[in-house]
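What follows is calculated from the coordinates using simple rules that are stated; it is not laboratory data. In this text the structure is predicted, and so the values were computed from the model without any measurement. Cβ atoms are built from the backbone, for glycine too; each structure is taken alone.
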Structure 1
Amino acid sequence: MGTAPGQDSPRIEQLSSIRADGSRLAIHPADVRGRFITRRRVVFAVLIAIYVALPLVEVGGHPAVHLDVAARRFYLFGGTYNAQDFWRVLFLLTSVGFSLLFFTAWLGRVWCGWACPQTVFLEGAYRPIERFFDGPRERRLKVAGLPWTFARVGRAGLKHGAYAVVSLLISHAALSLFVSAGGLVSMVAEGPTVSPVAFGWAMAVTGALYFNFAWFREQLCVVVCPYGRLQSVMQDRNSLIIGYDTKRGEPRGRMLKVKSGEVAPPRGDCVDCRRCVVVCPTGIDIRNGLQMDCLACAQCVDACDEVMDKVGRPRGLIRYDSLNGLAGETRRVFRPRLVLYGALMVAAVAGLVLSLVGRVPFEANLLRFQGTPYLVENGTVRNQFELHLVNKNPGETTFSIRVDSPVPAQVVVPQTEVRLASLESFRVPLFITVPLDRGSGPFVFTVEVADSASGEVKRMEARFLGPAGG
């Protein structure tokens, strides 16, 4: 793990949460107050509320998000999609990828500190539970070195029971995205034997969440997640980071009282209280420079600002800034890298938007029967087709079918009106017969399909084939 490009601060050779012998050092971040933690908690609450609401709030008669993978039916914010719409995922993935490049080059790891599910659930749900049962950092550290007692075992059992309950709720909320909220309630009421696959997935996700948030925690960010390792590639000296103003803070040291007439040794604004270290969720010392472990959560900013207020010095010793800004240079926002990433992001998002705007409320495809292109019998020529209909409206609709032929012909459509539920499909056979003495040369006829729900009309042309020109 090293510093970002151009960073002159010391290189950290060891993960902050790992001891020299390779064993894990448990991180117990202290509580912090300030403007950024307050804003983050509001963001966490909003994001968790959205996560819970997605399968509960209905849009167009269906949950806002319902990914029915088994039936290959997908309902997203009032839009209905099937497996044939999977190509749109390409635009979605490229939009996310280029957005990640753009916002990381511009705002650094804002995703990690403010919106990543790992951060949102850990800081918004599990840490409050830990603080409720185990108290502040000082108490947790003191208790960790004491022998186990009945009271401590009971408190730990209640805490981990709460962890398990929250993990169950999160996993079932995730499951409801795939089976709908109503389907989830039915599955829970019927018991695991009726829906063993769904039950197995829910328990597996619950176990993974419990393991992660009850024990693994920051290790997911610094060991498993590749994003921290990629930041040095995506960021430059103008990217927004959280950093320590070395020029202003050094030489660090505690405030000294001197006698009258004596000269105090030079000191920077950093009083070396290590408050920025004890509040960090990954245990790093931000004064050592930008590190892979930094999540840009701004807890060190709030902690340092609080200390600066107490000692009567200006805020901002640790702050959101760029490497150039911390070095006293001008930060350039518009630069070739950011323009390129922004252009790619806009192109990808535009492609996604156009693909969604151009989505049709139904599909109608006219296909010729396989085999002989036409059949001659009893002085007539017959062509056989099949009309494939798919209702992509969020609700039920009726399709009306009409055939126009430029020559006298007998048209047989067993069903001129077809009623389909949302994302239901149906195949309608179509026969068109022309007498030989009326001319059986190739000609083009039209099949018109009208959708009652959307009012859309689709016209398809097909070529009639016969012995005169077929």
Structure 2
Amino acid sequence: MKPLKSLLLLSTALLITFNSFSKVTLPAIISSGMVLQQQSNVALWGKAKAGAKVTISTSWNQKRYNASASTDGTWKLSVQTPKAGGPYKITFNDGEELILDDILIGEVWLCSGQSNMAMQVKGYSNQPILNSKDLLAAAGEPGVRLFKVGINMSRTPLTDLNAKWEHTSSETVGQFSAVGYQFARMLQQKLKVPVGIIQSANGGTIIEAWMSKESFAGVTDLAIPADTVKMIKNEPFVLFNAMINPIVGFNIKGALWYQGENNWFTAGTYDKKMEAMVKGWRSVWGCGDFSFYYVQLAPNAYPNGKDKLPIIYEKQAKAMQLIPNSGMAVSVDAGSQTTIHPPDKTIIAKRLLYWALAKTYGNKHIAYMGPVYKSLKVADGKVVVSFDKAPTGLTANDKPLISFEIAGDDKVFHPATAVISGKTVIVQSNAVKGPVAVRYAFKDRSEGNLYNVEGLPAAPFRTDSW
């Protein structure tokens, strides 16, 4: 009897093992409660038994799709999504059913970067978030869903992670990106469709860590550590591998990016790195040149910075020319002199929203960009600075303009008075008789208050190349 009993136990164990491998498994990003991008061919993928036939049924159109698992058990296909709505179900069947429910169809965005993007609605220790109490009190919108990628790193690409789609509540919102959540909440209110927001951010990190290994080639000014060296989060591509790669392919409408504080020491190459990172993301994502909107850093007193922050400003502004379908939200008026984490994340989320509404969703009546330096003219010891993106003129909201400097041929800049005149600013200083160059908010700590009438700020700039 013992051999028979052993044989039965072995058969049972094999059956359990077979069933565990034969049932469809899905990555964390594809789960109940998710939001799928509307009116798209969205990717679905997972694992099943090698060679298994997998049938996928979508409740919004009662359509069936078929896929075959490869020899390693992986399968992938795309399904058509309708206009926004829900909740819906998706059924996966390889002989055993797996049903996802509570699925919404709408708009999906990714928010990524370092600590200013990761900064949660409830704030950091001794660092508050403006409007936090009201945001938490009003949390619970049925049309917003949250997916927060946990902190992780890897030297090889990972395919899954420990995370889940969540409904909004004071608890889940409190732990989510203040910029990302507010952007999603306001977008949902404006478009009247469900919005899914995916957070993948990690404080104190450099852009190289968020780049894929392929996109990193050609723009590197950092050495890649040997495998024997202890891994750290600021190695090239370790965050891409662990925190981006597992969600690559999940259709998104766009991405929000807030990073750069840890790249001030290599400021001169930041624009090229942004370009390479975005090109790499878009290449592997497989859903076209999705919108990419990012935040220009705010003024701050960087330790031993020696005014390298303005170089980051310039490179971030230049990145708009290098990256198709991109835009920059300016924060020169929304910084903090006491913390690198400015509390007003509401204005940042709004300025990213303006870009999305105008450029992604085609609202031609939404202003999205502040004044941009165009040209200068010197006359009678004064400099007349002209601007684009100021269709109805400029304003400082009834306050004197600040942070303008002027220099002559000696290249020494002096504080200057600046006065708005129509769509120009007239700049002068008694210390400079023959002015040739102007700078605005072009120091680490310099704030700005020049706006167009539509209420959007001018970014820091300089007219020289010294």
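Brief remarks follow.
- Read-out helix-only ellipticity at 222 nm (-39500 (n - 2.57) for each DSSP H run of 4 or more, over all residues; to 500), computed value -11500, structure in 1, 2: 1
- Which entry (1, 2) yields the derived value 107, 51, 39 for Cα extents along the principal axes in Å: 2
- Source structure (of 1, 2) for relative contact order in percent (Cα under 8 Å, 6 or more apart), computed value 12: 2
- Distance in nm of label points 7 Å out along Cα→Cβ at positions 152 and 176 from the coordinates reads 3.9; which among 1, 2: 1
- Structure responsible for 2.5, with distance in nm of label points 7 Å out along Cα→Cβ at positions 80 and 104 calculated and labels 1, 2 on offer: 2
- Identity of the structure behind 0.40 (criterion: FRET efficiency 1/(1 + (r/R0)^6) of positions 40 and 136 (r between Cβ atoms, R0 = 30 Å, to 0.05), calculated), options 1, 2: 2
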